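These are the structures in question, set out in turn.
What follows draws every value from the coordinates through simple rules; no lab data is involved. Bear in mind the structure is a predicted one, so any value in this text is a computation, not a measurement.
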Structure P
Amino acid sequence: MKNKEIREAAQKAGVKLWQLAEALGMADYNFSRKLRKEFTPEEKAKALNAIERLKAVS
């Protein structure tokens, strides 16, 4: 599975992938497609930071 770290971090934080997509300024269907290929280190860092921000809000 691609982007396993991001998927697991979101699940542990209680963040839905559509919420993460919104926080990154993407439509959920585009984000789902993007998850099919491994993120670059920069994209991964942005996603993990967004998960932390969303976790703090909820």
Structure Q
Amino acid sequence: MTLQMNYQEKYEQGVEQEKRRSALRMIEAGKLSSEEIALYSGLNLEQVLELEKELQPV
């Protein structure tokens, strides 16, 4: 793996983490539907639903 490829991979991981953080904030606010959160965050609906499950108390 070249250095440039490594940088690109790290960048993409950071973008994905920020999408998840944004979606988590939207879920916690409780004002948007799962579909809207997926649309605004850039995640797919399955990812949003998984985050919602993670936030539910056991």
Structure R
Amino acid sequence: MIIKVAQMGIPAPLSRSGITEMGLRLGRQLGVTLIARAKGRHFLVYNGAENIHIDA
């Protein structure tokens, strides 16, 4: 999935479930910001946290 996201030029996909170790490695190599385990107002940023700007 990360390869498809990178090919489509999507900078930060959002997932309700977790990510795999292979997905994390690929995301780091391809420069994709990975956001997962999103539920309501809560989420985890696995890669690319410097690209996330949170408005309080």
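Overview of results
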{"quantity": "Computed -8500 for helix-only ellipticity at 222 nm (-39500 (n - 2.57) for each DSSP H run of 4 or more, over all residues; to 500) - originating structure among P, Q, R", "calculated": "R"}
{"quantity": "Entry that produces 10.2, 28 once Rg and Dmax of the Cα atoms in Å is calculated, selected from P, Q, R", "calculated": "P"}
{"quantity": "Which of P, Q, R leads on relative contact order in percent (Cα under 8 Å, 6 or more apart), largest value", "calculated": "P"}
